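Peer 1: For reference, the structures are reproduced in the following blocks.
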Structure I
Amino acid sequence: QNYNIFAFIFSFSLIAHTILKMTFNTFSTTGLLPLDKWTLIDLASALLYIISIFVVSNLSPEDYLDSDKKDWIDYFILLVLGVTWLRFFSLFLVIRDISKLLLTLLAMITDTIAFIIIVAC
């Protein structure tokens, strides 16, 4: 249970960042800081981290043995992982050369999605 404190500190720092940005926007006279996509992704990942800590900490070994519960646990962890990767790769969109590479890769994947589905099935 000791490792959970580091995850909580990280998650609450992301939430504190969003709260401080909203507080600044409330009292600012010079101009507002927009709630950009990075702040919203940080907030979503922080909330998912906190929820996942509680979910994983409160699971029993029997929950992992039940295939239906295990499937839902896996889907939730995949959601957390997906948002985490989205957060990681969205930061690369700031760098021009890497953003071109990522957008090209995304276009290639979306163009071949039908083929990927056929191969997967």
Structure II
Amino acid sequence: MSPFDYLILAHLLGDFPLQTSWMAINKTTKWFPLIAHSLLYTATLGVIAFFGFGGLAWWQLLAIFLAHVLLDRRRFVTWWITQVMRTDLSKNQWLGIMVDQVFHVTLLALILQIS
């Protein structure tokens, strides 16, 4: 598997089965669940990257953490959908999840390439 494959696997684990319902429900409005989820997500990526291909640099982990906080707070994703895509998010709830995931995966690829 390539380093990117490991990061995708870690992303899927950290963003779905390892995220509690408390985190998922509250992360967009409260900082503690958002930080807890983002730390767990980043730790998951860090551990899988370490065992999969030797690991990520500290700055890559920091970038992943900060990007995850930014995206999962949802303000950026909401702004993108309403201002750039010019779409009514209330009529396309699935779009919020898809745009969020596209940004997560794109950022992982960019962070990996910058190394």
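Please treat every number below as a calculation from the coordinates, not as lab data. All figures in this text were calculated on a predicted structure; none of them were measured in a lab. Cβ atoms are built from the backbone, for glycine too; each structure is taken alone.
Peer 1: Quick check on the output: 14.2, 43 is Rg and Dmax of the Cα atoms in Å, derived from one of I, II. Which one produced it?
Peer 2: It was calculated from structure II.
Peer 1: Can I ask one more? Out of I, II, choose the structure whose coordinates give helix-only ellipticity at 222 nm (-39500 (n - 2.57) for each DSSP H run of 4 or more, over all residues; to 500) equal to -23500 when calculated.
Peer 2: II
Peer 1: Work out distance in nm of label points 7 Å out along Cα→Cβ at positions 17 and 89 for each of structures I, II, then name the structure with the largest result.
Peer 2: Largest calculated value belongs to II.
Peer 1: Hey, another quick one. In terms of distance in nm of label points 7 Å out along Cα→Cβ at positions 49 and 65, which of structures I, II is highest?
Peer 2: Going through I, II one by one, distance in nm of label points 7 Å out along Cα→Cβ at positions 49 and 65 peaks for structure I.
Peer 1: Starting from the value 43, 19, 15: which structure in I, II was Cα extents along the principal axes in Å, for residues 41-96 alone calculated from?
Peer 2: Of the options listed, only II reproduces it.
Peer 1: Hey, another quick one. Ranked on relative contact order in percent (Cα under 8 Å, 6 or more apart), which label among I, II comes first with the largest value?
Peer 2: II
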